[in-house]
Structure 1
Amino acid sequence: MAKRTIKLAIPDEIITSKIYLIRDRKVMLDEDLAELYGVTTGNLNKAVNRNATRFPDDFMFQVTKEEFDNLIFQFGTSSWGGRRKLPNAFTEQGVAMLSGVLHSERAITVNIQIMRVFTKIREILTDNLSVRHEIEEIKKQLINHDKNIELVFSYLDKLIEKHDNPKPRKAIGFKTSGNNNP
C-alpha cells in the first residue's frame with residue numbers, strides 16, 4: 001500500500017524565522033505552529049490541554065510577560081495582535097509530541113519538515129562549535145608564538161646592545177713596560 005503524503009512548499013527559512021531562543025532553548029510559539037499546521041491557535045492549545053501529560057515543562061512552557069514583551073520589542077510591532085493569554089513555547093521535543101496530538105496529514109507533514117529544520121540548526125551549531133574550538137586553539141598557538149617571538153627579539157636587543165656598547169676588556173698576556181731593561 002503506497003503512502004499518501006501532502007507535499008507542502010513551506011521554505012525552511014520561514015520555519016527557521018519562527019524559531020526563537022527563550023530561556024536558552026530553541027522554541028516555537030503556539031501561534032506560529034498553529035499557522036503552519038493550518039489550525040487556530042485556540043484549537044492547537046485545546047489539543048495540547050487535552051493531552052497535558054504529554055507536554056512536561058521541558059517540552060512546553062508558557063512565556064512570561066517580560067519574555068513576550070522582549071519578543072515584541074525585537075520585532076518592532078506585535079505580530080500576535082491582542083492575546084488573552086501569553087503564548088505557549090514548544091521545544092523541539094514538544095513540537096515532535098504535537099504530531100501525536102494533531103492528527104491531520106498537514107500537521108504530520110509540517111512536523112516532519114520542522115524536525116528536519118531543527119536538525120539542520122543543530123548541525124550548523126555543532127559545526128560552528130567545532131570551528132570555534134579550532135579557532136581558539138589557533139589563537140592559543142598564536143599567543144605562544146607571539147611570546148616566543150617577543151623573547152627572541154628581547155635576546156636580539158640584548159645582543160645588539162652588547163655589540164654597540166662593548167665593555168672594555170682586560171688585555172690578556174704579558175705586560176711590557178718600557179723601563180724594565182736588565
Structure 2
Amino acid sequence: MSSLTVNGRPLDFHMDPHTPLLWALRDGANLTGTKYGCGAGDCGACMVLVDGQAVKSCQMTLGEAQGRGVTTIEGLSRDRSHPVQQALVAEQAIQCGFCTPGIAIAAAALLASNADPSVEAIKAGIPNLCRCGVYPRLVRAVQRAGRVMRGVEHIAAAPAPGIAPKDAAQVVPAMHHD
C-alpha cells in the first residue's frame with residue numbers, strides 16, 4: 001500500500017507500487033484531469049505537482065510518490081480561480097484543451113518560483129507539447145498570470161465550472177415543411 005497526500009487529502013492506494021503515478025491518480029483516485037499523452041515523458045499532458053515541483057506523472061511510480069504531496073489540476077483550484085487558469089482563459093490560450101491541465105500545472109510551478117519570468121524562462125519552464133500551437137498566447141497568459149500574482153493586474157473570473165443543462169441548450173420545436 002502506498003500513502004500520499006493528493007490535493008490536500010491523505011490517500012492510501014492499494015495498487016502495485018510500480019504503477020505509474022498517472023494511472024494511480026486516474027484509475028485509483030478518479031482524478032481524470034491529469035491526461036495520458038505519450039507515456040514516454042515527452043508531451044507533459046500528465047504533469048502534476050509533487051511537493052511543489054512539476055513532474056511528469058507517467059514517469060514517476062506510485063512507490064516513488066510514497067509520503068509526498070501531489071497536486072493535480074483538480075487541486076490547483078476547484079473554482080478555476082488560480083491566476084494561471086484565469087489567464088489561460090483570458091488570453092484564449094486554450095484550443096482543444098487536452099494539454100491544458102499539464103500546461104497549467106507547469107505554469108503554476110514556474111510562477112511559484114518566479115512570478116516575473118522572461119519569455120525564455122517561460123519557454124524553458126513549460127516544456128509541454130500542444131498540437132494546437134497556442135504557444136504565443138501561452139507566453140502572454142503566463143506573463144499575465146505573473147502580473148496577477150504580483151498584484152499588478154486583476155482578471156475578472158472565468159465562468160464557473162459546469163453549466164446547468166437548461167442553460168446550455170433549449171429544445172426548439174421541429175419545423176414542419178409542407
Structure 3
Amino acid sequence: MRSNDRKILLGKLGKPHGVKGFLYFHYYGEDKSVLQTYSAMHLEDEESLHLEKTFEKSDRLIVKFKGHNDRNAAEKLRDKEVFIFEEDLPELEEGEFYLYQLEGLLVKNLQNIILGKIKGSAGTKSNEVLVIQGSSESIDNQDRLIPYVKPEVVKEISLIKQLVIVDWPEDF
C-alpha cells in the first residue's frame with residue numbers, strides 16, 4: 001500500500017555550478033533518467049522544485065530547477081535534501097521492491113537463525129548492501145552487512161510476513 005505523504009529521499013543538493021542557477025546533485029539512486037519523470041520534487045519544508053535541466057560533468061550530476069535562474073537562487077538550495085512522495089514512485093513489477101520497503105524486516109538465514117532486522121542499505125561500487133542490526137530476537141547483538149544480491153544471497157522477500165530469507169552464515 002502506498003502512502004500519500006511518506007517522503008522518499010532522492011539525494012542532496014551540493015554547491016552551485018556556474019552563474020545560471022545550476023547545482024551539483026548527489027543523487028542516491030542508480031538510474032538518473034528517472035528524475036525527468038517526477039512532476040515535482042520537494043525540500044524538507046515542503047517547497048516544491050520542478051526540474052528544468054540535467055547534465056553530467058566528470059560523472060557528477062548537475063541540475064537546474066525552474067525559477068532558480070542565478071547563482072544566488074542556487075546557493076539558497078545548497079546542502080538541502082530532496083525528496084519525492086511515495087505515491088510518485090513508479091510501479092514495480094511483481095517480486096520487485098524498493099530498498100526502503102525492506103527496512104524493519106526480520107532477516108533469517110537458511111538455517112532458520114534470526115540475524116537481526118534491516119536498518120537500511122548502503123551502496124557499494126558492485127552492489128547494494130543490507131545493513132542488519134542485531135536485536136533481542138536475533139542470535140546475537142552483532143550488526144551485519146549482507147550483500148543485496150538476488151538470488152545468490154537474498155533468497156526470499158515477504159512484505160506480508162515481514163521477513164527476508166538469506167543464504168548467509170550466522171558467524172559472518
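All of the numbers you see were taken from the coordinates with simple rules; none came from a lab. Fair warning: this is a prediction, and the values are worked out from it, not measured in the lab.
When Cα extents along the principal axes in Å is computed across structures 1, 2, 3, the figure 128, 47, 30 traces back to 1.
Figure out for me which of the structures 1, 2, 3 the number -8500 belongs to, where helix-only ellipticity at 222 nm (-39500 (n - 2.57) for each DSSP H run of 4 or more, over all residues; to 500) was derived from the coordinates. Structure 2 accounts for this read-out.
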